[in-house]
1. Taking percent of Cα pairs over 16 Å apart as the quantity of interest, name the structure among I, II where it is greatest.
2. For helix-only ellipticity at 222 nm (-39500 (n - 2.57) for each DSSP H run of 4 or more, over all residues; to 500), the calculated result is -32500, so let me know which of I, II that is.
3. Taking distance in nm of label points 7 Å out along Cα→Cβ at positions 7 and 63 for each of I, II, which is largest?
4. By the measure distance in nm of label points 7 Å out along Cα→Cβ at positions 31 and 71, tell me the structure among I, II with the highest figure.
5. On distance in nm of label points 7 Å out along Cα→Cβ at positions 55 and 79, which of the structures labelled I, II is highest?
6. On mean count of other Cβ atoms within 10 Å over residues 47-54, which of the structures labelled I, II is highest?
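Nothing in this text is a laboratory measurement; each read-out follows from the coordinates by a stated rule. Predicted model only: the values in this text are computed from it and were never measured. Cβ atoms are built from the backbone, for glycine too; each structure is taken alone.
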Structure I
Amino acid sequence: MELTADEQMVLRAIVARELEAAKAADALAAAEAALADAQAARQAEVMEAEMAAQKIVAEINRRHAPVIGDALRAVAEARSASDAARAPVKPGEAKP
C-alpha cells in the first residue's frame, strides 16, 4: 500500500509527536525525581537540626534544673509560712 505525500507527512508528524511525548515524559520523570531528592535532602537536614536543637535544650534544662528545684522548694516553704502567718489564731495558741 502506497501512501500519498499528504499521508506520509501526517504519519511523520504523528511519529515526531510520539517521540516528543516520550522525551517530555522522560523529562518530567527526571524533574520529579530531582524534586523528590531535593525534598528528601531538606527533610534530612531539618531532622538533623531539630535533633541538635533538642540536645541543646536538654543540656540547658539539665544545667538549670537544680536552681529551679531549689527555687520551687523555697517558694513552697514561703507559701506555707505565709499561709501559717495568715491563719486565724485559735484559743489557747496565743502567747503573751
Structure II
Amino acid sequence: MSTTTRRERTERGTMTHYYDGHVEEASYAGFLWACDGCGLVWERRHAAESCADREHRHRYVDVYWGQVTGQGGQRIPVKREYERRAIRREPVLPEEAIA
C-alpha cells in the first residue's frame, strides 16, 4: 500500500453500458491522486494507493464483476475489464531534500 497525495481538482466522464444496449454518460468532479513512492498521478485514489503492489507500473487492467438483469428477470454475471493508465509522472524528491 502506497502513501498518496491529493492533487488538483478534475472533472471526468464515465459511460455505463446496459444489457439492452443503451449507454448512459455521466460526469463528476473529483481529485487526481499521486503515488508518493514513484510520482505517478492517477484518476482514482485506489489506483494510487495500490501503485506499489503493482511495482509502480504506469498502466494495468482493473477487473470488476457485476450483474445485469436479463430479459426474463434473471440475474446474469458480467465481467468488465478496464485498462487504467497513469496521467503523468511527477518528480519525486529524495527524503534528504524534504527534511
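1. By percent of Cα pairs over 16 Å apart, the leading structure of I, II is I.
2. I
3. I
4. I
5. Between I, II, the highest calculated value is found for I.
6. Largest one: structure II.
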